[in-house]
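Each structure below appears as structure tokens.
Bear in mind these aren't lab numbers, they're just calculated from the coordinates by the rules spelled out. The model shown is predicted, which means the values in this text are computed figures rather than measured ones. Cβ atoms are built from the backbone, for glycine too; each structure is taken alone.
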Structure P
Amino acid sequence: MVELVQYLVTKLVDNKEAVKVTESEDGIISVSVDKADMGKIIGRQGKIAKSIRTIVKAACAGGEKTYTVDILEAE
């Protein structure tokens, strides 16, 4: 699932080197992007972020593990 999120996010941002996607044991996928690319990931009224979460939810449907996506700003 991390690979899917990594692929989606890197296609949306300009600074691809600043993208970091990690997964925790409890199924939380954390996405960290450059501050300049935050608007491209979140979108207007959060529509792109919601779409990414919907794609992840659909990809893990029927599976035994569920995932949530958190979007963080790079430090």
Structure Q
Amino acid sequence: MRTNIVLDDELLQQAMKLTGARTKRETVRIALEELVARHRARQLVRLRGKPLIAPDYDVRAVRRAMGSGPG
């Protein structure tokens, strides 16, 4: 997707130096990837200690219902 944006030149130069990116485009891509990764990590931390599988979930019953063999 093509987008025109105004960037803070000083901040962009700092980001390029820190990441080793050679272009503005690469720097923005790296920044966006890191932002997404950071938010996903926070979401995972919020799940800590919460049950991820229902206590009454029966995988064997599900497999039997799907007809994928013995469970």
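Starting from the value 12.4: which structure in P, Q was Kirkwood radius over Cα pairs in Å calculated from? Checking each candidate, the match is P.
Comparing percent of Cα pairs over 16 Å apart, for residues 9-48 alone across structures P, Q, the highest figure comes from Q. Can you say which of P, Q returns -19500 when helix-only ellipticity at 222 nm (-39500 (n - 2.57) for each DSSP H run of 4 or more, over all residues; to 500) is computed? Label of the originating structure: Q.
A value of 2.7 was derived for distance in nm of label points 7 Å out along Cα→Cβ at positions 25 and 57; which structure in P, Q was it taken from? This value belongs to structure P.
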